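Bear in mind that the values in this text are calculations on the coordinates, not laboratory data. Just so it is clear, the model here is predicted, and its values are computed rather than measured. Cβ atoms are built from the backbone, for glycine too; each structure is taken alone.
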Structure I
């Protein structure tokens, strides 16, 4: 087992992330949407509201390669996945959410952030969970970086959608108030703000597709 000091140093060591966003990827997303809509219609499922126009992310807002630290990804993941109703235990939940993957990823200034041998050797029934959670961490880290480039001199805060919606709607049978009638909803909202000005709110569009793009296939 590595000494704690070495682990902490590795958390702050810069590494690289590669981003893939172009017209070919947009075409694949549109094809997947068309196939999903066709299947939902055949099954007589509720149609989904779709974003009308998809476009690749400009390199001025999200370079195709840029530096992050492992702590950037893990801290973003921990804040996003800690349950919004944990109350006083939320801090502990965030702490554990950041710690549990410290040995699963590694990189360096001249390499890309990727899975370690330990990250590959986990039991099969945990691989899907690891892939999904690390995908959320990477996707939201990219979203924060992109919004920070789009809105300079602003802070970006990722908020679980349930936290926002619960302020005005009943999400479960135990909640009071008007129920959310539309079952499909975003996982997160991004709040872009700075002191003394109204907050700009939006949803990181197509998080699920972005998450699939940034998580390497060899995790499976």
Structure II
């Protein structure tokens, strides 16, 4: 695809939702709209709450997950974060989230594409966990709900039973900021992981930044230095 085509290509969310995307508030349309070639979408904010209430009983599993840039065992309140979105030439959206805990920085990575009107999200460095999401846009915001899960093992897709469900709500907080609330629930256990907070999102030129390293990371590093317990 040439650069002009990339400039005006529909985003993953626009392709999944269709014309309904225009019902979103302007703050959200910026986030769910396209990222032009040579640019990166960067959000900076604070999660009021993040983590799992099962971090002790599921510590080993969460530590394993953290090594693959999915979930992690840390939890806390008022955690600064950076989210970065980049569009690939094939229309795939690549996202990275940095969580600035006082003693460490955790990372979540994913890619998204559209298939059959659903968003297919591949989580982790190698995209080992697949989540198929149904998207719905309205004047209140964007709602994403998981439909199916699957593991990818050496190129083989293995469908999973309904062992968990994911719900993502994106709204405007009334002060020009975007609010995100992500919840992972499991039968019998209830909510097992959550992160929720607000951020400001901008489309920035790459300006020669190293791929997969957000230009907003110095801001996060400065915050961690100023708020270090040591």
Structure III
């Protein structure tokens, strides 16, 4: 296995720690309200937001989720998350490949704009499933054809269900994992015991990210709601 790509983000957050602007945009992702409504529909209360980063989405989730936990590989990012959520989120620094939580601890686990940056998609998904209670949900987003990371990055591998790209600009290398053939990706999730309950498609424009994406860029992602 290649070097853990989570380290790319540890370095990016560390380099950005003394900057006035956060590494990622301040506004929550456009589908956060959709996810919140979904969680409320199923009365999910104890939630893990994995790879929460600087709390871009946590600041919105914490207003409606009674017991929100957030973890990330970056200490610097979690410090910003704590500030943004006024200490209302239980944070933990951890490696996503080996989560320090009990089996079935959470009603649902969420991972937004992060699974795409990890080569270890299958391993991380298995960990999210492990810490989610039976009948709970694993919710995540990943890019698909049409996201501009596809045209601005180099394709390194195509495994059918997943494609690996590498973005090399502004002196940084950042991994982008894309969903390839959606039927094969669905089969992959099924092999983990996940049943897809809902899929939505979203397109939006993000502002520049200090350190590695210095121009506005367009995203096209699907949000997957899967039942454990």
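From which structure (I, II, III) was volume of the Cα convex hull per residue in Å³ calculated, if the value obtained is 111? Corresponding structure: III. If you line up I, II, III by mean count of other Cβ atoms within 10 Å over residues 132-139, the top spot, with the largest value, goes to I. Quick check: -7000 is what I get for helix-only ellipticity at 222 nm (-39500 (n - 2.57) for each DSSP H run of 4 or more, over all residues; to 500), calculated from one of I, II, III. Which structure matches? This figure was derived from III.
Among candidates I, II, III, the computation of mean count of other Cβ atoms within 10 Å over residues 108-115 that gave 13.9 used structure I.
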